Structure 1
């Protein structure tokens, strides 16, 4: 949680990404989903999202994209900008 926003942090081959940690369909936690490369799949209904840009990948429906946040690493600490 950062400023009351639930954030999911994803490590893809050493590169970190942060996005809203909820599926827009059923509000399930994406960080508890199934990760395959830079794609996370919601564990409930299996909607797929790109962790790099938050795009919903199953259909071209931008209203289902999830918010992403800039990430930086400082002294081995992951920092997320809200």
Structure 2
């Protein structure tokens, strides 16, 4: 899939976590129990970003609003995959 197609690929929660960890996110303490995983990124100049990811083999494209929460563009996300 190319970044210019406008559609995000179907990805698993493990792939999303791998990309977010590359971007500086880490597991949030005392969060993300059960069927969800919580990742957090703290910046000194900006507020912390908390992202909640459902544990699934295939994340629906609509759920990929996670990218907005993480501050990532579609193009950046696809590149980091």
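A compact table of results
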item	result
Parent structure of the calculated result 0, given that helix-only ellipticity at 222 nm (-39500 (n - 2.57) for each DSSP H run of 4 or more, over all residues; to 500) is the read-out and 1, 2 the choices	1
Origin of the value 23, where relative contact order in percent (Cα under 8 Å, 6 or more apart) was derived from one of 1, 2	1
With distance in nm of label points 7 Å out along Cα→Cβ at positions 27 and 67 derived as 2.7, matching label from 1, 2	2
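No value in this document is a laboratory result; all are computed from the given coordinates. Remember, it's a predicted structure, so these values are computed and weren't measured experimentally. Cβ atoms are built from the backbone, for glycine too; each structure is taken alone.
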